[in-house]
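In what follows, structures are represented as structure tokens.
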Structure I
Amino acid sequence: MKKLIALGCSILILTACGNEIEKKANEKLITARNAYEHGNYEEAKKQIDSIKILYPKALKTRKAGQELILDVELKRQQQKLDSLSEMLQTCEEAFNIVKDKYILEKDTAYQEIGNYLWPTQTIEKNLHRSYLRFQVSEQGVLSMTSIYCGSNNIHHISVKATAADGTYMETPASRDSYETTDMGEKIEKADYKQEEIKNFVEFIALHKDQNIRIEYIGERKYTTTMSPSDRQAAISIYELAQILSDMAAIKKAQEAANLKIGFVNEKKQRKALEKQEEE
């Protein structure tokens, strides 16, 4: 008899504890619902996450929280999409203001993505000249080519820019260079990717009002002075690259948000079907 009484008391205690846990967990859920209804989706998510951490045995409330979190996530992603749309519109407006200043080189026969150049740096205007050519793809990827033309090869693989104040910046060695000869003229080109020249172009922009000496580094050294128009090209292409890369990043974020929304909607549909089957 005493054992039965003790067992009964234990059951009552456990039931009371369970009810208390569910009660406290439900308070968190109510707070989460209020935050959700007031558009504070981050707070709603925080409260729902805390139920799982603080009250792992509150299964009923946790299940309700899992249903609510789907609605919260949909709102969060839609809110993100709205913000991204505004940001993209701002970038597109900035791009439309300046795009006619640039030349888009793109052969649709074999190119899916074209490249923007500053007008003074188109190939036909710079034959037989040693200079740094800057360009940015339609997706915002910046690149640079160091071009050498002369009577003898120098076999260069990098370049160094030195400002009038003595400060300088050097590119890493190019991983994509080639040489040719045209009517006795030696022509060398070395390409540099965005991650290799970001600091280099920023250095030129910082010293845009100074004479900048360019030194080609290879088996032989060749030195020239960067023309004002080439300095302007570097700065203008870099500014366009920032706009286009921001646009590309925003579009990528939009795709991720839409994928998330699709995933959440599929999960909501599965849960709805499971609920119908249970009933």
Structure II
Amino acid sequence: MILHWIHNISPTIMKLGPLEIRWYGLMYVLGFIFFYYWMKHLVQTSQIKMTLAQLENLFTVAIIGVLAGGRLGYVLFYNPSYYLSHPLDILKTWQGGMSFHGGALLPSLLILWYARKEKLPYWDLIGNTAAIAPLALFFGRIGNFINGELYGRASDLPWAIIFPAGGNIPRHPSQLYEAFLEGVLLFALLMWLHRKGASGIVKFSVSVMGYAVARIFVEFFREPDSHLGYLLFGWLTMGQILSICMLCIGLAVLLWHLKKGKAPN
């Protein structure tokens, strides 16, 4: 008989009076820190042509895009009917509800706007942002695991875990699957491409397609949102639908790049 571990990690690091410091929030902070110092390194080594002042402004734009896009993405993609009836709840981010797809789309658009405004090389900015994104994803998925949320489907595998929020049954730790595939593995691939001198547009395309493929795969092990369930064919989830769209975008950008005769470096 296999004795499965019962998830009992507290999501709170510490409380200072009414202030509560949570692991999930810390993971976002770590992601932003790595993004800033990665981009700063590229600026200081002349791999991106921009000033540190412009980078600081870009950093602010990226933070706004990730947080606002992640929240609005969840509202629009996962529970629009509820939030149309309770619009003030959109601001209650402490209750949970962030979407990676929204958190990727809005920053991409805001970086495009900022690049045009400052006459900066857009593909260099977005490509190198995409290259570091898997590291932020890794931290985010670890935060999901600590919170005991976004757990997997029922499983009898030896490493299955009992998440109290999911009932008294062992489940796939799908957050850790995603942390490895979307985070560690994809980050290693993008860093390899970077060292090989791949262009920004190639790094962007590979990042988008890599995430999409990993997410589509892991969704077969992840419990779908209870209020959505399976949307098509008895197995297709919202996460897979959004990731298929993402895969098509990444592929279209790469094909457009190749059609222009700019083969990957």
Structure III
Amino acid sequence: MSGLTFRLNTYPDERIDLSPLIPSRLASLPLTDILALVVGTTKRQLKVGDFFAVSGQSGDTVTIQGGSEHLDFVGAGLDRGTLILNGDAGAYAGRKMTGGELHIRGRAGAWLGSGLSGGLITVKGSAGDQVGSMCPGDKFGMTGGIVHVEGSIGDRVGEKMRRGTIIARGTTGTHAGSRMLGGTIWAEQGFGPGPGTLLRRGTLIGPTVEQMLPTFADSGKHDLVILRVLSRYLSATLGPLAPSPLSGRAHKFSGDLATIGKGEILIVS
């Protein structure tokens, strides 16, 4: 598998925009032009060569060795190929991805996968607030793709999410799925307070809810074939990263009845 490797040799003291470092944007650039790409976000106009040693040849893979919470927009706009970050990422990683795979082998900051419409994002550690959510000026959050976080996720995951799947192997913070319009959020160890605030459509899956909103109706216990279908799909797609299979048995809460109330929170064992 051919590709370029960017080794971080100077840790940035300002926010760095790494959105130019995706395979499709680097494919036609010689090394001198890659080193001259502006990634700084201040008047200093810092360039790739100010932080990274670059090796390899352009191909379908980009690897970044070394991470920092200042490395923003890692994998933003990724449309094909694979980007691997061996370290922590800052904010907006995977923003507006349409395809390909982004693998973060550390923690991720806020707005991970915001505006995602396709592709796969995996995070080895935890992730910050607003995963898969809309940013100011956006109409929707995620509209497709899969985000998989091995740790826990912060507040308001999936805000105004329309399609796609978000998986937290840990817990989520407050108001998961707020204003959600569709898609699935699966928190393997449970949800924090107030999930589904103004939920219109979509599904939240987890074993516990710290505090259920009073605008959700208890709709009883069910055996849902779709949960077994979802488990098989994720097992085929994610392999060993997939959550533990679901039996199909779930206690359903319908809501949010403060709006059209066609969403659901499924409490599974």
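All of the numbers you see were taken from the coordinates with simple rules; none came from a lab. Remember, it's a predicted structure, so these values are computed and weren't measured experimentally. Cβ atoms are built from the backbone, for glycine too; each structure is taken alone.
Taking volume of the Cα convex hull per residue in Å³, for residues 109-172 alone as the quantity of interest, name the structure among I, II, III where it is greatest. That would be structure I.
Here distance in nm of label points 7 Å out along Cα→Cβ at positions 69 and 253 was derived from just one of the structures I, II, III, and that gives 2.4; the source is I. Looking at FRET efficiency 1/(1 + (r/R0)^6) of positions 53 and 133 (r between Cβ atoms, R0 = 41 Å, to 0.05) over structures I, II, III, structure II comes out largest. Calculating Rg/Rh (Cα atoms, Kirkwood Rh) for structures I, II, III picks out I as the one with the greatest value. For the read-out P(r) over Cα pairs in 10 Å bins from 0, in percent, for residues 37-148 alone, a value of 11, 24, 17, 12, 14, 13, 6, 1 was computed from one structure; give its label from I, II, III. Computing P(r) over Cα pairs in 10 Å bins from 0, in percent, for residues 37-148 alone on every structure in I, II, III gives 11, 24, 17, 12, 14, 13, 6, 1 only for I.
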